[in-house]
Structure 1
Amino acid sequence: MSSHKDFKKYASQFTDWIGAYLSDVEKFPVRSMVKNGDIKKQIHHNPPAGPEQIDDIFEDFKKIIFPGVTHWQSPKFFAYFPSNSSDPSLLAEFLTAALGIQGMKWITSPAATELEEVVTEWMRQMTGIPEAFSGVIQDTASVSTLCAIIAAREKATGFRSNSKGLENNILRVYCSEEAHSSVEKAVRIAGLGSGNLVKIPVDELGRLLPEKLTEAVENDLKKGYKPACIVAALGTTGLCAIDPVKSMGQLAKKHDIWFHIDAAFAGTALIIPEFRNTIGGLEFADSIVLNPHKWMFTNFDCSLLFVKDKNHLQKTFSLVPEYLNTNDQGANDYSNWGIQLGRRFRSLKLWFVIRNFGVKGIQDRIRKHIDLAAFFADEISKHSDFELIVPRTLSLVCFRWKGNKEMPLTMLNSFNAELLEKINSTGRIYLSHTVFRDKYTLRFVCAQTNTEKKHVLEALDVIFDCAGKLKPREC
């Protein structure tokens, strides 16, 4: 590309293609149909010696890369938790990419720092997080949780482990058996070791049992361990189970333990008062993470970490060599609020989304998703061949084909795994799974930005049709 004139020409072509793609996204197979290696074998093994034309590269994108894309923005994407986008978010991302800001300090782009201060405060107000909390934008909940656990480690060691390392490590971290794997990964990275992560049993709905947590903490104290962090899940990944936040927080306060709430997906639902009013105990938290890039229509990546004491976070991560010693005029130095020095201008897309949707628009969209999931759950419950594994929570429905009472669990699990692959191989919808209490469980997450009732009806049609074709004769 030789000039900005060429850029304008190709940018116009690309935006036309993007507009057409977004209009037609539900027409493509939701999960990519390629086989392992199909993409690589079409790409030269050696880099090009000379320049190639954008026209040629773009054609190869459409011919080689695009068939290998799983369409997360399809309204028929019901797998995992979503990685949503929206028009205002995408437009803001164009500007972010064009500006190419490295917003590590206030002086490297004052707008990046000050807008982050504003939108994190907006989000605090929108979600009902207590006024004492301050927010910072990280990339993912995994990193947000890692920051929280490292901060908990420093609190537990009197800020000595950053400088002296962990000596005779006796620190313990507690979470439920259903907690996200990022908790264990954070414990490993923080140097505490997986052996010091205590996984607490859950009830029949997948919620941490508070009496078991109390027992574990008190037993550890008797043995000479030092409880450093308790992690509550406000919506587990497998079942969207809501841990007993208030009782966990009270226990953390009693023993002066850092209390972290992982609300990566379900935290967005705090924006609707009818859900927020059912959740008590946020005031006990030392840190809370929620991801607008999951259920708040803001494209990946954008994770919000709220902390009750920002000074604690800064004391944990602050490291200022001379070349970063700048006059930031009292603004927040977000490069000292986490692991990364380099920081993208993530607040811009969040600002666009909140302003374009408005709080009511976001609330309405979340309520719509919850209502559609409730409809799906009702239809599954009515069908004689299916059952819910647990009652629906928010917009996640966990279910399975139930077979008959004589069928061994191993056979039942095998059938449901085969059913899931059959469903996804149609390309019409995309589901994922979990295993809860040895039961292979299909997960239907109704949270993609543009999902409508017609897409839920199609999902039901695909599921029932595939089950009918696979149904064992003895059933």
Structure 2
Amino acid sequence: MKPSIPKGTRDFSPTEMVRRNYIFDTIKTVFQRYGYLPIETPAMENLETLMGKYGEEGDKLIFRIINSGDPFKDLSIDALVELIKKKNQLVSEIIRDEQLDETKKYSEDETLKIVNAKLSQEAKKITEKALRYDLTVPFARYVVQHQNEITFPFKRYQIQPVWRADRPQKGRYREFYQCDADVVGSDSLLNEVELIQMMDDVFTSLNIPVTIKINNRKVLAGIVEVIGEKEKIVDITVAIDKLDKIGIEGVNKELTEKQVSDKAIQQLQPLIAFKGNVSEKLIFLKKLISSSEIGKKGIEEAEYIFNSISQISNLKSQIELDITLARGLNYYTGAIFEVKANAGTLISSITGGGRYDNLTGVFGLPNVSGVGISFGVDRIFDVMNELNLYPETVASSTKVMFVNFGEAEEKYALPLLAKVRVAGINAEIYPDYAKIKKQFDYANKKQIPFVVVIGSEEMQSSQLTLKNMISGEQEKVGVEELIKKLK
């Protein structure tokens, strides 16, 4: 059997892991600088924890876990077929009940809930758990479960892998890491301003030129209200969110398929096509949604955020109000963010986030507002590889290698090596007795910048030969001077 890994997953070499850890460490340093503390949650969650939080399309991408043992023991193929048929039968029964009893009138959503409730016990025989889709919903579950141990506002960061049953393509994987920072228990828009600063700090430190796009779901709610499609907000925002991928024609086609009226689609066209700076866009929006209270509230929030940002002089990123930015996740209720690289071929977002007012409510803790961002490390990794943005010092985790010529030299080198490590310098010794060319080749392939050569002359004089593997320069140094130079 030829070794392979599942599509949408990747192996990472030592060199790649050193680079990835550089990204993780950079992000973690910024999180800690702003007062965020780490937590971890399990790779798997109860299926009911995840379902219904990501919209219809998101729920389809959840990786379900088959129950342990033999869940199909009492469920034959024929029984599975019957289970599928049963769903249609249940829908028919509900329709019949409505016809027989006029007091029983169910909406499409209510019908679906009744059907799912009746089928849930059958489904639990097969699967009760799933791999986490993101870190935000597990975080909301964590907050509710540990609410008596938490100090609010609660600022946490989390760096762990997530899984999505997506179609693999450039910049899109089935297993990938997210680096999240969230604060819950505070309605203050200062949190949004701080998160924008954090995103700018991270990408400035990584030397990636980016645009931070900002919008507000209340603005979008106001737009769908004034065009008369209030009930279609999820369909409209999901479609608009795909503008960069499928273009205006694709968006309009999807809106038509979702039965959004032709008149409403035409009213959306000026919004999608409008260009201008932040002030011009805000003026445009004020005119467009002046009759919507929720829309006006969204504009007020956007103005506060942009006015606050304008007072911060050291931001390096481009910051833009994108009135077509929607983000498909259902739980956003206020500000929404998306970051895209200004260079390279990756067009997908590399960071996203937003405000969610009641995500903990579905777990029994209502009226707890939160806001957060999520860095897509795998996409950031791809961008940095393409643009070759890593500092030379990130190439290897080893700073210096001791050459090994034989038993006497090895015995002499070991205590010196220990002293160098105690000083906090990453160091190693070549494990075998070998010719110097072979050992130098090893150091070059691992991109180790310095090599210490110890022969009979060095042992007699206590002066080590330090070779710079990049410049080729050599010098004689004592062990204390060696440590000073390497540090």
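Taken together, the values in this text are just the output of simple stated rules run on the coordinates, not laboratory data. All values derive from a computational prediction rather than experimental measurement. Cβ atoms are built from the backbone, for glycine too; each structure is taken alone.
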Next item on the list: Match the computed value 4.3 of distance in nm of label points 7 Å out along Cα→Cβ at positions 8 and 40 to one of the structures 1, 2, and report its label.
Entry: 1
Check: Where is Rg/Rh (Cα atoms, Kirkwood Rh) largest, in which of 1, 2?
Finding: 2
Next item on the list: For structures 1, 2, calculate mean count of other Cβ atoms within 10 Å over residues 48-55 and state which one comes out highest.
Entry: 2
Check: Thinking of 1, 2, which structure, once percent of Cα pairs over 14 Å apart, for residues 144-215 alone is computed, gives back 60?
Finding: 1
Checklist line | volume of the Cα convex hull per residue in Å³, for residues 360-407 alone - highest-scoring structure of 1, 2 | finding: 2
Notebook entry, point to check: The value 16 for relative contact order in percent (Cα under 8 Å, 6 or more apart) was derived from one model only; which of 1, 2 is it?
Noted result: 2
Notebook entry, point to check: In terms of Rg/Rh (Cα atoms, Kirkwood Rh), for residues 248-423 alone, which of structures 1, 2 is highest?
Noted result: 2
